[in-house]
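Just below sit the structures, each encoded as structure tokens.
What follows draws every value from the coordinates through simple rules; no lab data is involved. In this text the structure is predicted, and so the values were computed from the model without any measurement. Cβ atoms are built from the backbone, for glycine too; each structure is taken alone.
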Structure 1
């Protein structure tokens, strides 16, 4: 099979799964079944026909509007589908047809879903978060990129460090400095990518969060606002895993120079 055609097929399959991710993003925070009712317009409640539910194509054909009521369809829908397609291509490019490639695709996809839900609703669905943590440990024996010991250690460290921070803020300072969902998320990240992934998520995630929050502090001249940390942890983990070799080389270089 031609390599470019293979990438095209993987991208298409990724967009199809991305369409399902949109269902999760919309329904899970609202406690709506992801099976029933079938896909429908959130405005007029009309069921969406199969030909109006083709990833990307239907959005373009309908010009981003509902066929029946004419209400705009959020740009988030095609963006999630595109992102999912690109993640499928990227996972194959990095890990090929392997268990690790499949694991990382669904791991990145899960981070995408949880990040968007956390961003808009300030919650990380526990059914995905905890389920992901458990699955990361169960599939570890089948993987080549990580051992069972590394997966288990990563999950323990990922849960342990932020859990201590969480308990300190809740018990001592009487505030929630870090959400419990973020604690489990770091355990999930550790289960998939080991201790490296946990520290990549914490360090790079904090860096990305700082870049985002500094303009807000300057604009509002206040620290009295809340932002979800889950999306930044996810972005940190994603960046750290994709550019792992480059990051390690940078650290090795500076360590040698120092």
Structure 2
């Protein structure tokens, strides 16, 4: 997509464009623009355009991008289509419409959530001292702050659970109570969990909400240690995996391997 010009743009669901004034604004800001670069920060995909605008995309819980040709069959729940000058089409499929596509100018992107997120867990993880400082005094559960994206960006519900299990940290532990040694283990665990997930193509659950751009399912589900395994024995110690709600999000953990706060 880098170096290509957007010849046509269509948005078919208002929620997809909800961070702009309208779908028309998104379309107008994209038409005729050349994509200078494509990058990622945390959960955001960032497309730098040649006129200084920036397209931001977030997949939500069920979104994915696919690349095809204009005569390819259009999948259900395709809410954004961009045709490039080489004939390819970039399509955003999002059954639950939790994701979005937005186009910001320099002032708008500064005010958006992109500017507030923390260091990227994969590309630019913080060192232990930086993470200690960002969590100092925080009484919120560590699981909640991992999902918050400001101390550490890029973890969703699945990989936050898996990283906490590997690090031996209970999801309800107040973040500010964690010692540097525990946070060092968490950073190591996060790297290991993400590396496994990337190598496996991501985690596709039974609802098939997440698929790779070519339509294949990710193969990381069978490698999960705790997420989605409530009532099953822990692979490490045999204790039954439990589930609790942390800020309305399900959190899976082993009561033995992850001692309570």
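Given -6500 as the derived value for helix-only ellipticity at 222 nm (-39500 (n - 2.57) for each DSSP H run of 4 or more, over all residues; to 500), which of the supplied structures 1, 2 does it correspond to? Matching structure: 2.
Out of 1, 2, choose the structure whose coordinates give distance in nm of label points 7 Å out along Cα→Cβ at positions 151 and 247 equal to 2.0 when calculated. Among 1, 2, the structure yielding 2.0 for distance in nm of label points 7 Å out along Cα→Cβ at positions 151 and 247 is 1.
Out of 1, 2, which one gives 2.2 for distance in nm of label points 7 Å out along Cα→Cβ at positions 71 and 231 as computed from the coordinates? Of the options listed, only 1 reproduces it.
Tell me which structure, out of 1, 2, gives 2.6 once distance in nm of label points 7 Å out along Cα→Cβ at positions 31 and 119 is calculated. Of the structures listed, the value fits 1.
So mean count of other Cβ atoms within 10 Å over residues 55-62, computed for just one structure, reads 19.4; which one of 1, 2 is that? Walk me through the numbers before you get to the answer.
On the way: 1: 16.0; 2: 19.4.
This value belongs to structure 2.
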